[in-house]
Structure I
C-alpha cells in the first residue's frame, strides 16, 4: 500500500509541476498586461499595436482552458484530465513576447526577433499538438500537422502585425524581407516542435 501511494505521488509530480508553472505563467502574463494598461509608456508595446495585444494575448493564454471547460472536459477522448503541459506551452509564447517587449529586447538585440519567431512558434505548435493531435500519428503526419498549424498561425500573425501597425510605421520599407524571414523561422520552429513531440510520445509509448 505504501509503495502504491508513493508511486501515485511520483506519477502526479510532473503534472502538478506543469499545473503550477502554467498558473504562474498566466499570473505573470496578466500582471504585465495590467502594468501595460496603467503605465503604457513603460510597457514596451506602445506603438506596436498595444490595444490589439492587450486583447489577443489573454485570449491566447485562455483559449485551452475555455475550450476544455466548455467542451473538451465532457467530449474529448484525448485526455482524462486537463492538459496542463499543453496549457503551459500555449501560455509561454505570449508571456515571453510581452516580457521581451517590456525589457526592450526586440529593439536592442539584433537577433532577438528572429530567435523569438523560431522558438515561440515551436512552443505554440507543441502546445497545440499536445492538446489536440492524436498520439498515434506517424512521424510524417505529425510533421505535416505541425507545419500546417505553425505556418497558418505565422501567416495570421504577420497579417495582424501589418494591419495593426507595420503599414503605418517606419518598418514598412523592410517589412517584406522581414516577413519572409519571420514566416520561414516560424515554420521551421513548428516543424522542429512536431518532430520533437513525436519522439517524446514514442518514448512514452515504449515505457
Structure II
C-alpha cells in the first residue's frame, strides 16, 4: 500500500514532465503550463505522505520546500482560485499540520527520522543534500519568475534539476527504493532535452 502511494506520486511527477516536454516541443520553446504545477502539487502531497510512512526525512524535506512554490505558480497562472475552497484549505494546512506533529515531540522525531537503522546517517545526509539541491530548483524558478512577473522554467531550473536528480538516483540505488529510482531516472531525459531546447533557442 505504501509503495502504491509512492508510485502514484511519481507517476504524477513523470506525467507533468512528459506533458511539459510535449507542449514545449510543440511550442518550439520551453513552456510552463498550468497542468505542470497542478500535477506537481498533487504528487508532492502524495510523496509527502509516502516519505512519512517510509520514515524517510530526505523525501519529506524535499516536499516541504517546494510545496508552496507550486501554489504560487498556480496562482500566477490564475488556476489556484479555481480549486474548491475546501480542497485549497486542506492542501494549505497539510504541511503545517505535519510540521506541528513533528516538532511537538522533538526527541521522538529525531529517533524516528535520524536514528533509522535502515538508513546510516551519512547516507541520510547525502540523500537530504540531493533533495535540497533538487528542491532548490523551485526556489530558483520562483525567484526568476518573480523578477519576470511570469511563471517560467528557465535554464538554471533544468541544470539544478539534473544535478539533484543524479544524487537522488544514487541515494535511491543504495536504499533500493524502486519509487525514487523510477521517478528520478525518467526525468533525466526531459531535463537534458529542455536544456538542449533552451540552449538552441538562445544560440
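Rule-based calculations on the coordinates, nothing more; no lab input. Just so you know, these numbers come straight off a predicted model, no measurement behind them. Cβ atoms are built from the backbone, for glycine too; each structure is taken alone.
Could you tell me which structure in I, II was used to calculate P(r) over Cα pairs in 10 Å bins from 0, in percent, for residues 144-191 alone as 26, 40, 23, 10, 0?
Details: I: 29, 47, 21, 3; II: 26, 40, 23, 10, 0.
It traces back to II.
Of structures I, II, which gives -28500 when helix-only ellipticity at 222 nm (-39500 (n - 2.57) for each DSSP H run of 4 or more, over all residues; to 500) is computed from the coordinates? Before the final figure, lay out the partial values.
Numbers: I: -26500; II: -28500.
This figure was derived from II.
Quick check for you: by distance in nm of label points 7 Å out along Cα→Cβ at positions 16 and 160, which of I, II is greatest?
On the way: I: 3.5; II: 1.4.
When distance in nm of label points 7 Å out along Cα→Cβ at positions 16 and 160 is calculated for I, II, structure I comes out on top.
Between I, II, which one scores greatest on distance in nm of label points 7 Å out along Cα→Cβ at positions 96 and 184?
Values: I: 2.1; II: 3.2.
Comparing I, II by distance in nm of label points 7 Å out along Cα→Cβ at positions 96 and 184, the maximum is at II.
Computing FRET efficiency 1/(1 + (r/R0)^6) of positions 24 and 120 (r between Cβ atoms, R0 = 30 Å, to 0.05) for each of I, II, which one ends up highest? Let's see the in-between values first.
On the way: I: 0.95; II: 0.15.
Going through I, II one by one, FRET efficiency 1/(1 + (r/R0)^6) of positions 24 and 120 (r between Cβ atoms, R0 = 30 Å, to 0.05) is largest in I.
Which of I, II yields 31, 11, 6 for semi-axes √(5λ) of the Cα gyration tensor in Å, for residues 72-135 alone, as computed? Don't jump to the answer; show the numbers that get you there.
Values: I: 31, 11, 6; II: 32, 18, 7.
Answer by label: I.
Computing Rg and Dmax of the Cα atoms in Å, for residues 32-87 alone gives 15.6, 46 for which of I, II?
Numbers: I: 15.6, 46; II: 12.1, 35.
Answer by label: I.
Between I, II, which one scores greatest on volume of the Cα convex hull per residue in Å³? Can you show the working numbers first?
Working: I: 142; II: 119.
Structure I comes out on top.
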